[in-house]
Structure 1
Amino acid sequence: MAEVGRSARRREGPDKLRGVAHYVDDLPLPGCLHGATLRSTIARGRIRRIAFDPAFPWKDCVIARAEDIPGANEVALIEHDQPLLVEDRVLHAMEPILLVAHASRATAYAALEHIAVEYDEEEPVLDPEKSQTVFKSFDVARGDAEKALAEADVVVDTTFRLPHQEHAYIETNGAAAFWEADGSLVVIGSLQCPYYVQKALTGVFGLSEHQVRVIQAATGGGFGGKEEYPNMICGHAALLARKADRPVKIVYDRVEDMLATTKRHPAIVRHRTGVSRDGRLVAQDIDVVLDGGAYVTLSPVVLSRATLHATGAYGCPNVRIRSRAVATHTPPNGAFRGFGAPQTLFAAELQMDRVAEALAMDPVALRRKNLVGRGSTLAVGQVLKESVGASPALETCVKRSRYARRRAACARWNERPKAPSWRGVGLSVVYHGAGFTGSGEVYLQSRVAVNLERSGGIQVLAASTEFGQGTTTMFAQIVADAVGVPLDWVSVANPDTSHVPNSGPTVASRTTMIVGRLARQAALDLRAALQSEAGGVPKSRAALRAAARALCGDAVSRRFDAKYERPEGVAWDDASYTGDAYEAYSYAAMAVELEIDKATLEVRIRHATVAADIGTVIHPLFAAGQVIGGVVQGLGWALLESAAYKDGVMQNPRLTDYVIPTSLDTPEIDVVFVPAPYSKGPFGAKGVGELPMDIPGPAVAAAVHDALGLWLLELPITPERLAKALRGRKAA
């Protein structure tokens with residue numbers, strides 16, 4: 001029976017359901033100390049003095065400072081600008097200054113109250129539009145946008161503002177570290193990218209890669225928030241462990257996690273769009289500003305993806321995109337599901353609705369006229385050659401949601417003077433590139449292996465991490481079908497840098513399409529070896545054991561490796577920033593119906609429909625779960641999640657004050673897949689994880705406009721913002 005396309009049982013599910021999965025805080029480490037972090041309380045300045053209360057029993061504590069770092073005091077990533085611990089210069093509130101460890105976690109945190117830091121404060125820059133420090137910029141041009149705008153029949157000029165978003169993973173950041181007798185370091189963490197952490201720690205401690213072992217513990221969600229930040233917390237745990245000569249755990253509580261860790265980049269996006277009277281796009285002039293926070297972290301790659309998705313899934317002959325990520329004196333922003341695309345796609349999609357209004361044209365008709373298809377050319381010159389499901393996704397969504405009928409029904413409802421609410425329908429269509437941008441995958445040179453053990457086991461070896469998305473089960477399905485054996489013959493190794501190859505980070509919708517392809521390639525090599533050396537693919541466990549002995553000889557196992565190679569016909573030029581930005585794109589359309597209570601101005605989503613092209617669906621239940629989860633997360637960003645900042649510090653770092661969607665806020669979500677298989681994906685699969693985050697924001701804002709006739713161009717669309725907009729209309 002084919003495993004791909006079947007909703008097999010989740011591999012790690014039983015352990016999680018029974019409560020026996022080991023998260024970082026569950027790990028039994030004899031003699032373990034618990035670490036706490038002293039953080040800055042100002043946004044910008046210099047440390048003048050640090051004083052320790054002499055009445056506190058410091059002899060029972062271990063304290064680590066910047067001078068205790070044996071190697072480079074830096075959190076290595078794209079740039080090496082962020083210190084592991086502050087030496088004297090503070091660039092954002094909540095920046096780590098020193099670390100304290102104690103046998104009691106409560107005492108470690110109590111110790112922080114007995115340390116006083118004196119500062120020479122400086123004026124911080126908190127407005128990204130006033131920042132003079134540019135981390136990264138891009139300038140993309142196709143045709144002559146300025147000339148085309150001057151000649152366009154209609155020009156629509158709009159500025160959109162998108163906020164921070166908290167990851168709100170169910171498990172906070174945590175890490176444990178200990179040093180072996182031979183001087184090597186072992187780190188166990190709640191993380192997405194083991195090899196990122198390994199690379200960062202080699203520089204901090206002056207070690208070789210072979211001297212740093214990074215193991216992923218069971219991880220309770222990530223969404224990008226555990227991509228780069230574990231470099232920091234793992235470094236802190238390892239530094240304390242080195243100073244104490246004992247194992248150390250650091251596990252943040254929810255408040256510290258929300259105050260100190262990365263968020264989605266706030267964005268300001270301006271669109272000037274020129275169209276002909278019949279609705280053809282003739283020019284797009286787009287300006288993008290991302291707030292990177294105090295340090296670079298992943299801002300350049302977030303900006304890159306934001307830039308490449310800024311036009312939306314539309315063809316336009318004349319495009320100009322200018323984008324930049326700038327510094328402010330706030331905690332650094334980093335990776336978050338969608339990686340910059342949700343910000344620019346919100347602007348691109350809602351701009352299409354504004355253009356439709358300016359033309360007195362149906363929004364669906366405008367999209368039909370401009371959506372990309374096979375043969376379309378994108379702003380960077382990429383020609384879409386295959387697997388382009390934009391139009392099928394739109395048409396399926398429109399039909400399945402009964403878009404026209406619902407829209408007409410809402411209009412009739414709103415005409416009722418005594419109706420308790422306003423109702424509206426909105427729609428969005430997006431695309432999302434799968435894998436690293438441009439030459440990213442070539443740079444990573446990812447590797448995956450399939451191991452045939454002499455005892456008869458088949459094991460997948462990859463650094464891709466499982467944190468709720470179904471990676472472990474999906475890899476087993478792909479390898480089982482590629483070899484031609486039952487699913488339960490295949491196991492997947494836990495990510496551990498001591499024995500799994502570097503298959504790259506678990507980010508960017510690359511796990512299924514890129515890493516899964518390598519797993520299938522290695523599995524096909526195993527199948528070929530079985531056929532040529534053992535007379536064929538075994539049909540029983542006993543036959544597999546016999547075949548394994550024949551293939552392995554005297555060795556305990558035989559390993560089949562696959563390494564990433566750029567597919568033929570895919571090309572990218574980093575210098576000119578042109579070419580095939582991604583091997584393939586996934587596509588989705590979403591329609592929402594909502595109502596706004598006239599008394600409270602609360603928004604409730606009545607129904608949502610999503611049609612998505614993610615290529616071949618490897619595991620239907622997981623894929624639908626990813627879509628539903630991403631949509632709900634996007635609805636939270638659109639309607640509820642308001643991160644309040646004052647003087648560079650988040651003012652609502654609790655889930656009682658920073659409101660995320662619950663099951664009571666989740667509407668019925670109808671999900672349907674309209675596959676356009678990608679020939680170079682494993683069994684035709686593409687990426688799914690980030691795509692659903694892109695669609696709710698603009699669909700909701702369009703539905704609010706349909707209900708009220710008001711454009712809300714800033715998220716979240718809270719009752720307070722609705723009240724302000726309604727007062728503004730009344731005053732006008």
Structure 2
Amino acid sequence: MSTPLQILKSQFGYDAFRLEQEQVIETVMNGGDALVLMPTGGGKSLCYQVPALALDGLAVVISPLIALMKDQVDALRVNGVAAAYLNSSQSPSERYEVFEKLKNNELKLLYIAPERLFGNEEQFIGFLKKLKISLFAIDEAHCISHWGHDFRPEYRMLSALKEHFPKVPVLALTATADKLTRNDILDKLALKNPKVFISSFNRPNIHYFIRPKRGYYDYLVEYLGRHQDDSGIIYVLSRKSAEALAAKLTAEGFSAKPYHAGLEKEVRTRHQNLFIRDEVKIIVATIAFGMGINKSNVRFVVHADLPKNIESYYQETGRAGRDGLKSEALLFYSGGDVAKLKSFVETDGDPAHSRIMLNKLAQMAAFCENSVCRRKTLLNYFGEGVAGSCESCDVCLNVYEKFDGTEIAQKAISAVARLEEKFGLVYTVDFLRGSKSEKIWPRHKELKTYGVGADISKSDWFVYLKNLIALGYLRQVGDQYPLLALTEKSRSILSGEKVFLTKIISQKEEVEATERPYERELFDKLKQLRRQWAENENVPAYIIFSDATLLELATYLPQSLLELSRVSGFGEIKMAKYGESFLQTIVDYCQVHGLTSLIAQKTHKRRRLSKQEKENDTKKITLDLFRSGRTPAEIAAFRGLTISTIEGHLAFYVFIGAVEIDELVSREKIEKIVAVAKEQGDQSVGLLKDVLGDSASYGEIRAVLEWLRRG
């Protein structure tokens with residue numbers, strides 16, 4: 001049986017686990033339940049895909065979105081994994097084919113929706129009970145919680161999962177859940193002594209920017225012009241806004257399509273497919289409708305309207321930069337959006353729920369209004385402390401100046417007092433600036449304070465009033481439509497106390513990319529080649545290789561298949577399928593431009609041993625018997641184990657240096673195996689055995705590969 005690390009390399013092309021992946025996989029393989037919180041793009045799916053391939057039987061993945069199921073299955077199939085899904089998008093014959101594969105034990109992973117699992121009088125549950133189930137993975141697990149940002153009633157059925165399959169490990173996974181939601185997930189799923197794994201919520205490659213919403217469209221057009229070749233998502237509040245904004249951007253010459261629940265299913269599917277295949281660059285989507293895609297090369301996410309809570313904001317911005325490359329999250333903020341959303345988040349007849357949801361909305365508004373590092377605020381919200389500034393959000397990149405704002409403060413306090421604390425921010429600003437609008441009451445136009453702030457712009461007044469609120473000189477009262485009111489400290493300003501306000505004196509619009517220098521022309525050629533392969537196989541381009549893999553190729557310029565195998569993303573299947581064509585493109589480019597390989601500059605981390613690979617009693621017995629002079633075949637016969645298991649034990653000792661390679665393999669064979677490995681550019685036992693044939697055994701090949709990996 002292959003170890004998790006071997007599966008990670010051979011099937012998925014990665015050399016090492018990230019975040020908490022290894023510990024999660026060990027828990028599942030030992031039969032334990034777990035709740036996993038891992039940021040979008042952090043590799044949650046590998047937490048169940050790797051053990052699914054390592055364990056005997058079928059892994060069942062419960063997913064809420066059809067598009068996400070298809071995306072995951074397409075990606076697995078490209079990596080040579082037997083996976084399928086069952087959902088309403090399939091024809092009866094397609095579903096029949098999946099059932100036949102299940103009956104014949106031909107699948108390792110099955111993706112389904114929760115309603116299929118428990119629907120139709122639990123017939124499907126009965127069917128699954130006839131199969132050997134290795135694990136259940138519940139993706140987007142926050143959907144089971146009433147406090148989650150994307151609650152789905154059908155997820156509540158999953159509470160019966162442990163009743164039907166008490167001995168099967170259950171893995172609940174989500175990218176976003178505060179403490180309240182986490183506890184609710186554990187309670188609803190009734191997991192047995194679950195381990196909780198919380199990885200860092202930080203997405204260092206995403207840079208956060210918030211700008212005033214007033215006049216946002218012109219800035220948006222300018223911003224999109226700077227990102228003409230990038231894929232991005234723009235979130236809006238309503239279906240009507242999605243249609244209108246997509247039409248306006250199309251008229252401006254941008255490649256944009258709307259995407260929301262009100263569209264005909266065929267139209268929505270077509271727009272989504274155009275986007276994931278890079279034939280449309282921008283999707284304009286309603287906030288309430290999840291994209292349900294795994295597209296790794298989304299370079300920006302724009303919120304034209306305010307999300308209802310920080311969880312939603314984090315989840316939606318997390319759709320950018322899943323490949324780890326520099327990406328941006330831009331939000332246009334207006335206090336008016338807060339008022340609009342209040343009616344959306346309140347629940348009739350449930351004041352307790354309404355109170356929590358309104359509080360979440362208030363925290364979202366505070367996130368936008370406060371002059372505190374955006375990244376720090378996000379991480380603190382999820383209970384993750386962080387020191388210092390990120391230097392990659394608008395707050396950290398802006399240059400601020402403190403100035404004597406006593407006179408401005410006096411005008412503001414006086415205005416609120418004259419208006420008898422009965423009006424909100426917008427009316428107060430218009431009053432201070434002397435607006436001629438009919439909305440200003442006639443008697444207010446007669447007041448002495450009317451128009452005293454006409455020399456200050458509307459946007460600056462909003463900043464200064466927010467300053468005064470943050471400093472405690474003013475406060476907002478009321479839930480639905482907050483009014484400006486005085487505080488105990490207000491009087492001190494009118495009596496002459498000095499007040500220092502803050503203003504921005506310079507703004508940086510974007511963060512420079514921090515990647516190593518790379519060959520841009522080659523990168524574009526590799527993208528064209530990737531697209532050809534994607535069209536041939538009828539899958540999105542990022543499923544063939546991510547932008548991050550192509551960037552590595554264009555940076556380190558590998559000149560052989562062996563060098564190519566050091567690039568992330570090249571597992572056994574992809575190396576065999578695409579290796580030659582990508583390598584040829586790189587070699588041809590380098591010959592024309594007089595370039596050589598830089599692969600030696602790529603840091604190569606010595607791999608860590610997982611628990612399954614560490615020394616244990618059974619391996620020690622094998623070593624003792626080997627030291628006594630017995631051959632691997634004799635040890636296998638004596639212990640009643642397969643020779644493959646014994647050879648695996650000895651290969652382990654070669655890797656850690658306890659057994660010398662020439663104790664197991666002759667010098668002649670070592671040289672031959674190394675030569676073929678270099679020639680093939682792949683270090684997988686199966687592929688090398690096919691080439692070497694009877695001239696070397698599986699055990700000898702495995703031992704030589706472990707010797708090579710010692711470095």
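Please treat every number below as a calculation from the coordinates, not as lab data. Remember, it's a predicted structure, so these values are computed and weren't measured experimentally. Cβ atoms are built from the backbone, for glycine too; each structure is taken alone.
Quick look at the numbers
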quantity: Structures 1, 2, by relative contact order in percent (Cα under 8 Å, 6 or more apart): label with the highest value; calculated: 1
quantity: Structure from which -9000 was derived, helix-only ellipticity at 222 nm (-39500 (n - 2.57) for each DSSP H run of 4 or more, over all residues; to 500), options 1, 2; calculated: 1
quantity: When Cα Rg over 2.2 N^0.38 Å, for residues 67-314 alone is computed for each of 1, 2, the largest belongs to; calculated: 1
quantity: Ranking 1, 2 by distance in nm of label points 7 Å out along Cα→Cβ at positions 283 and 547, the structure that comes out highest; calculated: 1
quantity: Among 1, 2, structure where FRET efficiency 1/(1 + (r/R0)^6) of positions 531 and 619 (r between Cβ atoms, R0 = 30 Å, to 0.05) as derived comes to 0.05; calculated: 2
quantity: At a computed 1.04 (Rg/Rh (Cα atoms, Kirkwood Rh)), which of 1, 2; calculated: 2
